[in-house]
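Next come the structures, one after another.
Every number in this text was worked out from the coordinates using simple rules, so none of it is lab data. From a predicted model like this one, the values you see are computed outputs, not experimental measurements. Cβ atoms are built from the backbone, for glycine too; each structure is taken alone.
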Structure I
Amino acid sequence: MEEPNIQNVTPDTFQTEVIEKSETKPIFVLFWAEQVEPSVQVKNLLASLIQQYQGKTELVLSDVSQDQTLAQSLRVQGLPSIRVIFKGKIAEQIDGPCEETQLRTILDALTQSPADALKLQLSGLLSTKDWDSALALIKQAIEQEPNNQSFRVELADLFVRKGDAEDADKVISGIPEDTDGLKRPRTRLEFLRESVAIPSLDELDSMEITQSNKLDLIYNRAIWHVVSEQYEQALELCLEILSSDRAFKEDIGRLTMIRIFDLMDKGDEMVSAYRRKMFNSMH
C-alpha cells in the first residue's frame, strides 16, 4: 500500500506523475533496488522526510531491478540516485548515499514560498538591526503580497524597534484584530510609550535608593531593558519584584514577565526557563 505523497513510477506514468505534477511542486524521483542496502536506507529516509512537508512535495520510486528505462533516460550511473524534477526540469541531482541535512536543505529551498524566503532574509536583517534594509525589504514584500498581513505586523514591529511610535501606531490601526502575531508589536509599543514617561537609565543611576522607591526603580530599569531588547536582564528584575512583593502595583512583576514573553519566540528556551522561575517564586 502506497503512503500519501509517495508512489511508484513507471515509464508509462512518468509524464503524468512526475512532469505534470512538477509544475506545482517539486517531485523527488528515487532510483533504488531492494538488493542495494544504501538505496533502501535513502528510500526510508526520504519517505519519512516527505511526509513532514505535508503535500508540498512528493516522492516517486523507480525500482531499477524491475525496469531500467527511466534510469537510462536520466543517466543514472549507480544506486541510490535522486533526480528532483521541478517545472518539468531537473532542479537537483544526487548520486550515491546522502545525509538528512543535505536532503532537508534541498527540500527547504524548493518548497519555500516567496513569502517564506522574504521572512528568512528579513530575520537576518533584523538580527543585525539593519533597520533601513529591513524596512526596504518589508515594503517590497507588501507590494508583492498586499493581502499578507504578516508583513504589516513585521512593519509595525520594525517601527517600534526603531523608536517610531507614531508610524507603528498607524500601521497597527490598519491591521485586522484577529491577525496572528499582532500582539507582539502592540506589546512592544506599550513598553516604548511607558519608557517615555520614566527617568532615563542615567537618571536612575543617580537616584538614591530608599525602601519606598526601590521597587519602582527596579521596575523602571526593567522597562528600559525591554526597550533595549535585553530580555533576560528585564526578566531578572521582574523576578526580583515578584520575590520582594507579589502585590506591588497589582502584581506588576508577574504581569510584566508575561508581556515580555509575548515579545520572544515561543520556542525560546529562555521563555520556558523564566516561566518556571516565575512559577517557583509564587509558591
Structure II
Amino acid sequence: MKRHRLFVKLAVLAGVMLVVYLWPASAGAEENMLMMATTTSTDNTGLLDYLAPKFKEATGIELKWTATGTGKALKLGENCDVDILMVHAPPAEKKFVADGFGTDRREIMYNDFVIIGPESDAADIKGKSIKDAFTILKTKQAVFASRGDNSGTHKKELSLWKAAGLPVPEKESWYIQTGQGMLATINIAAERNGYTMTDRGTYIKYEDNLKGNPPLKILVEGDAVLLNQYSVIAIDQKHCSQAKYDTAKQLIEWITGPEAQQLIKEFKLLGKPLFTPNAKM
C-alpha cells in the first residue's frame, strides 16, 4: 500500500513538473504568433504566402490569418477574435477606429477595381465610364455577379450603383449575389457568360490560373473612383485586453517599412504588379 501511494505521489509530481516545464515554451510560442483577419484578395493572390515568411525571418513572429470579406474581418476585430486587420474599405475602417475597436491605421498599398466580362461584350460597355457601364448593364439586364457579402469589393460596388444614380438591383433576376470570395465570384460570372467587378490583383491571379487567356477580360478601368486602398489596423487593447498590440505593432512597422514595401512592389504574376506600395514612412 505504501509503495502504491509513493508511486501515485511520484506520478502526480512528475505531471506537475511536466506542466511547469512545458508552460513557458507554450507561452513563448503563443507570444510569437500573430492572428490577422484579412480580405480574400490578399490571400487569393498569394501575397500573404509571399510576405509571411519574410516577416517571420525579420521578427521571429509567425503570421497566421483568416481570409474573409472586409465586413466580416472588421467584425472579427470587434469581437476580439484577432490581433490585427488588413482590409480595403476606408470609410468602414475609419468608423471602426473612431468607434474604439482599432488603432494605428496605416495605408500600405493599393490597386484598382475593374469591370470584367466576356470578350464578346454583348452589353457593349468596353471603354465606358463606370457610371455609363452600370447604367448600360441595368438597361440591358446583363448578367452581373456581385460578391453580396459585405466585403470591401461589395461595399465599393454598392457605392458605385448609388453614384450612378441607380438603385442597387438586388432583387433583379439578372443580378446574382454569390455570397462568396472574389475568385469564386469571377468563376460564377464566367459560367454565366456575365460581368462582375474585381480588384485588379485578383484578376491577374485569375488570369495567371488560366495561363494568360481567361474567358473574362477587363472592359472598364481607369476611373479615379475605382482606386482600391489597403490598410492595416491594430486591435485596440482598450477594447480587447487580450489583443497583442505590441506584436501587431511590429507587423505594422515592418509592412510600412522599406523592406516590405519593396517586396510588395516586386510581387508580380505574368510580369504584372498586383499591388502598388504607398505607405508613408
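Quick check: -17000 is what I get for helix-only ellipticity at 222 nm (-39500 (n - 2.57) for each DSSP H run of 4 or more, over all residues; to 500), calculated from one of I, II. Which structure matches? Corresponding structure: I. Of structures I, II, which gives 2.5 when distance in nm of label points 7 Å out along Cα→Cβ at positions 42 and 162 is computed from the coordinates? Attributed to the structure labelled II. In this comparison of I, II, the computed figure 1, 6, 11, 15, 16, 13, 10, 8, 6, 4, 3, 2, 2, 2, 1, 1, 0, 0, 0 for P(r) over Cα pairs in 5 Å bins from 0, in percent is attributed to II. Taking relative contact order in percent (Cα under 8 Å, 6 or more apart) as the criterion, the largest value within structures I, II is that of II. Suppose you compute FRET efficiency 1/(1 + (r/R0)^6) of positions 66 and 266 (r between Cβ atoms, R0 = 41 Å, to 0.05) for every structure in I, II: which one lands on 0.95? It was calculated from structure II. When distance in nm of label points 7 Å out along Cα→Cβ at positions 50 and 234 is computed across structures I, II, the figure 2.7 traces back to II.
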